[in-house]
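Every number in this text was worked out from the coordinates using simple rules, so none of it is lab data. Bear in mind that the values here come from a model prediction, so they are computed numbers and not experimental data. Cβ atoms are built from the backbone, for glycine too; each structure is taken alone.
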Structure I
Amino acid sequence: MNENFDLIEKNIAEIQSEMSAYTGAHLMAAIKTRSDAEVRKAYECGVRYFGENRVQELLAHYECVRSLPGAKLHMIGTLQKNKVKYIIDKVDMIESLDSVSLAEEINKRAEKCGVKMPVLIEVNIGREAQKGGVMPEELEGFLAETARFENVLPKGLMTIAPVCEREEDYARYFSEMVSLRDNVLKKYMNDGEEPLLSMGMSGNYREALKYGSNFVRIGTGIFGPRAYFTNSDMQK
């Protein structure tokens, strides 16, 4: 496994410098296929939020992340209902709530564990058939239908924008997310908190920051190109 710690340190310093002008914005390291050593290096460089796409890899990273004081672990990938039970007591937030049935399962498992699970609702902002997420025009109905789940706490919205040729082309998608937050989601949040936005990845996080993203989820922009390896490698 090729771990370039100097590159990680350099990349994080540059991203944090760009983010310094945006209050309320947090850098999240997307750690899919990354080693525990890389996770620890990112933490040493100031990263406190870590996002994992796959349940199996999240479980492999769990002990490492939990050993880092103040570190938070988010599930950011597609979550199948039958996998909820494995992570419900291990994550600080689920960012990929995309169906009523998944909300029902999260609620059931959270109640059994005695926790209230913070979630972000994934919005399919590009209305892409191959992607998951709630369609923008269906968000209000989704919120109304899931309001009955007392152990599921909506905290904001997440999206993966369609791939664009130029970074400025992402503005139309991120601005629509802001509108959904302000005009739809806020009506269903009664705790006085400002709803969160998780949007922006390695290729478009600068534009996302302009539109008030609270979490930018960056993998290759921190660690470099992914090197795929086995679970046994991850646990070394």
Structure II
Amino acid sequence: MAPYIFMERNGYHVIDLRKTLVKVDEAAQALRQIARSGRRILFVATKKQAKDVVPTKVKEVGMPFVTERWPGGMLTNFPTIRKAVKKMSNIDKMMTDGTYENMSKRERLQLTRVRAKLEKNLGSIADMNKLPSALFVIDVQREYIAVREANRLGIPVFAMVDTCCDPTPIDYVIPANDDVNTSIELIVNEMCEAIKEGLLERKMDRTAPEPEAEEAEEEAKPAKVAEDDEDEE
């Protein structure tokens, strides 16, 4: 992290905030383009300081997130994870179609416990039907398994990287303190705002008229005026 360190004071490394600003802009622009193309970004933040911040912000932009323990193989063994999510959906179906009511008290209790565990670990990615196009990670040391899986699959990794971490496996490094709630909230908010812009641009792109249709409309106008003139004569 030497290129991102401004100075050392009392044994602590001070991050160069000018470089942080540059890296925040780079990451935000890249995430905006990913969102604009309709792809998903998976946020990974299982540390205590990020658990309360990430879900609130990320839910607003409709992106998946992991705030409990990272399940090993979540990316590299994605089909297995999807089976677990499907199991959760099947339990929900059983609870609504009458099957649940016909079970014994013990069976219902076991089923409820399984459902609660699946919801806790996988509920936030229930609608993620395919691998994400990018990961946004808070604390790359803690989430090293997630980073390693993403690297293996060629999935770009965006991350808040503190001075004690190795930035080498990270594609978009944001040098920042990942131990303070305010720092995490600030960075995550900037990323989510960029994603929100990308989603809005995507919506505008899809509702905008096709250029060819506009040209045909313009060409038709003079013809209509001429027809109107002939009718008047």
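Observations
- Source structure of the calculated read-out (semi-axes √(5λ) of the Cα gyration tensor in Å, for residues 42-121 alone, 22, 12, 11) within I, II: I.
- In this comparison of I, II, the computed figure 22 for relative contact order in percent (Cα under 8 Å, 6 or more apart) is attributed to I.
- When helix-only ellipticity at 222 nm (-39500 (n - 2.57) for each DSSP H run of 4 or more, over all residues; to 500) is computed across structures I, II, the figure -10500 traces back to I.
- When mean count of other Cβ atoms within 10 Å over residues 10-17 is calculated for each of structures I, II, structure I comes out greatest.
- Origin of the value 41, 33, 14, where semi-axes √(5λ) of the Cα gyration tensor in Å was derived from one of I, II: II
- Mean count of other Cβ atoms within 10 Å over residues 18-25 derived as 12.6 - corresponding label from I, II: I
- For the set I, II, ranking by mean count of other Cβ atoms within 10 Å over residues 154-161 places I highest.
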